[in-house]
Structure 1
Amino acid sequence: MKKIISIDIGSTYTKGALFVLEDGALTLLRQKAVATTADMLKNGFDEILKDLQYENDAEIFFSSSAKGGLKTAAIGIVPGLTLESAKQAALSAGARITGVYSYKLCDEDIEKMRKEKPDIILFTGGTDGGSESYNIHNAKILADAKLDVSIVYAGNRSILKKISEMLSSYDLHIASNVLPELDRLSPEDAREKIREVFLDKIICGKGLDKIVEKLGVKPFPTPYSMFEFLKKIYKKRASFGCFCVIDPGGATTDFYSCCPSEIKEAGTVIRGLPEPEIKRTVEGDLGMRVSAAATFESMKEFIAERLVSVNKTSKAFESYIGKVVDDYGYLPETDDENIFEKILAQACCMGALKRHSGTVEEAYLPEGKFFIQRGKNLRGVNKIIFTGGYLSRMEDGIDFGSVPDRMSLVPEKPEYYRDVNYIFPLLANISFKYSEEAINLVINSLQKTA
């Protein structure tokens, strides 16, 4: 029998669990969650270990998204090509996009970066052997700006030597081109470099270095860990089908889809880059605590409809938002507050679903009607899985309310499940070493909702 502890340090809560591995199967023994000790992350981490009765006899895995995800600025040339490929590479690596910049950088762009203070710039542009002038211009602008940021260059490799020389004063990392050819994405090397920078950056502050010193292992970036875990489930459990996972945290809402993207109907034309089978999007303005006020602003129309349907006022809802923003650990105390918490979760889920899903529109030629698809097709998804603190506790599912119109590529008739023990991120950490055991436990623990 082997004891395994997994801990995830989130922006709002630090979660941990003790598992036992015996005869090739994982069993959940006990769990603990505490409010994240933002000034010294190690304090909450140590409290979890103490409650789980850690006595140096357990293997430990841990992850962190306590900084709200690695803040990344993405630079490309054409918004629908290299810039979009840069965003996909960054998001799949666990980053949070704070700014996107196309074509030639200008002084206003640099000032925006100074204000946003990204941890990393993903600098892309041009296919290999393609356009050079934009990248050379942007490298000069960045060199003159002297920003306090790491840079991953994943653009046209024909000018790699020149770009390296121009940006030699930066913490520069070189990756393969994310778009080596117009119709071929290659994000793997760039996302690995981003992950490496993530680990170096995130370990530097607020006590994570002390945890690393104590355990001798580095944390996984939580979104990266989740992305890899869902990819394992999709690839290794074909019978599980196509699925989406929605995780509204305190600061952001993550949406993952695992399914083919293209509409197989004749007469459909794809616009833009090919969509990956495994895709993550993260919404920085949709969150249950840190970003609750931004959620209210971004989803005001949807929230207003929900409030009317339950006969509650916007003023009362705003008052509740004020409470959770002032105290990230605050939980509903009244029936009305339970209603408001659910509406907040609905808004995060619906907003993330709409933004992740693609669209299809009718167009006409003399030969007849055809369809144009933009973005990812989720119509074939047969399962939507809810995870996260609130969604794991719910029992009656999420009512999405009014759904997008018929031209939106949202799931048509999915079944809904919840991660009842909220162990997805914890098992994601373990899956790097014990993938089969982690997959079996998470699938068997899912609970179908009404």
Structure 2
Amino acid sequence: MQTFKLKILSFIVIILIYSDHSYCQWNQITFPYNDNLRMVRFVSENLGWVIGDDYVYKTIDGGDNWQTQDALMGGGCEAFFAIDTLTAIYADHSLRGIRRTSDGGATWSTVNNDAYYYYEFNFINDDLGFAACGSASSIDSGFVRRSLDGGKHWATIASVYFPNAAYDFDGISFVDSLNGWAVSYKGWVYNTTDGGFTWSFQDSVGRSNSPEREFVPCRDIQFTSLDSGWVVGGFAGEALVAKTTDGGQLWFSEILMPFSLCSIREIEMINSQVGWFAGANNGGAMLAKTIDGGNTWVDQLPSQGGFNSISMINSNIGYAVGDNGRIYKTINGGGPTGVNEHFIQALASFQLEQNYPNPFNPETIIEFSIPENSFVSLTIYDVLGNEVKTLVNQEKPAGIYQVSFYAKGLSSGIYFYELKSKFSTLIKKMILLR
């Protein structure tokens, strides 16, 4: 009984520590230029690029020093992808086309000068990449372009007409060579299952709650699996996060509070549970983190002036950039500094759901998930801490599991169920009503 009470207390302490926003930590690093920084992409802890209104900049020492590289002609960039330490591509607003380097940025050249506005590049591997585009002459179509050779050559493979001037594709995300999603500026989500050649409409997630405007602009989309995906956007006054857990068949859209004054620009999910968004505008949260798949968000830099882009190397190391040469870096996922970030990530993926139905009589279902192979035990205790029944006690592969508990011979009251593995111990309460 004493051991069980200590487990419950330890679990509560962990939750309280994580809820303390004072542990969040992003530190500003010195950037020698007063450029408005639009995009950031790192390929390792130390090597990365940022793009401003004027130049492409590169660091090889984690931001301590920066080298000026290519000059922009169009005053800004929304599409940039670093394929590896030597190869990267971007497109500015000048309509001069796609610029590419294969020598780490020492030289850049235009590899395609077709007249498109590029809003996002997404590469599946070193060779296969896709681009979300808009036409230079129309606002009623979204275009998808594809490269098969690491960005050297590009071809348009799809054009999707949007009625009522729904604007162009602003974001694109593929999870493999066939399955991908794209979102328009007005929040129309489309899906492909044939590598981008044909697209099917799924949902409109950009509907505004304000009578003053029709829609909330959507700026980024990301899927981490065939099931889990997010769309973000917003005006000042309506910060939007839309989420799906079934591949886009059903989307849940939420105007986030107290983040309403933030126009979200990018989302960076490193798995189905842990991620960040970056945004800018008239106050509100500008850099926020989730460890439960986007159901809740913690504001990590509430007093800062906003961000245009974010790049996370892993659950600990990341960079965010904004106007006036502002670059922030974290080496612990933004916090909390008092908790091991690897534990938080495991906790986020190692989950124990509330039993259903609850209260129950006499049978209930318990669902849990584990991120990788592990020995797992699922045990029922009464309110005094006495073991009632062990439901699972074996090695399990990664996955989601459902276990039935039949409370034969037990009296009404409060019971606890404990899930234990190499990751952590999770405990929840259930009620039996006869």
Next item on the list: Please state which of the structures 1, 2 yields 0.05 when FRET efficiency 1/(1 + (r/R0)^6) of positions 233 and 425 (r between Cβ atoms, R0 = 25 Å, to 0.05) is computed from it.
Entry: 2
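Work out which structure the value -2000 belongs to, where helix-only ellipticity at 222 nm (-39500 (n - 2.57) for each DSSP H run of 4 or more, over all residues; to 500) was derived from one of 1, 2. Write down the numbers at each step before the final one.
Numbers: 1: -11000; 2: -2000.
Matching structure: 2.
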Note to self: Of the structures labelled 1, 2, one was used to calculate distance in nm of label points 7 Å out along Cα→Cβ at positions 73 and 217, giving 3.6. Name it.
What the structure shows: 1
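Bear in mind that the values in this text are calculations on the coordinates, not laboratory data. Just so you know, these numbers come straight off a predicted model, no measurement behind them. Cβ atoms are built from the backbone, for glycine too; each structure is taken alone.
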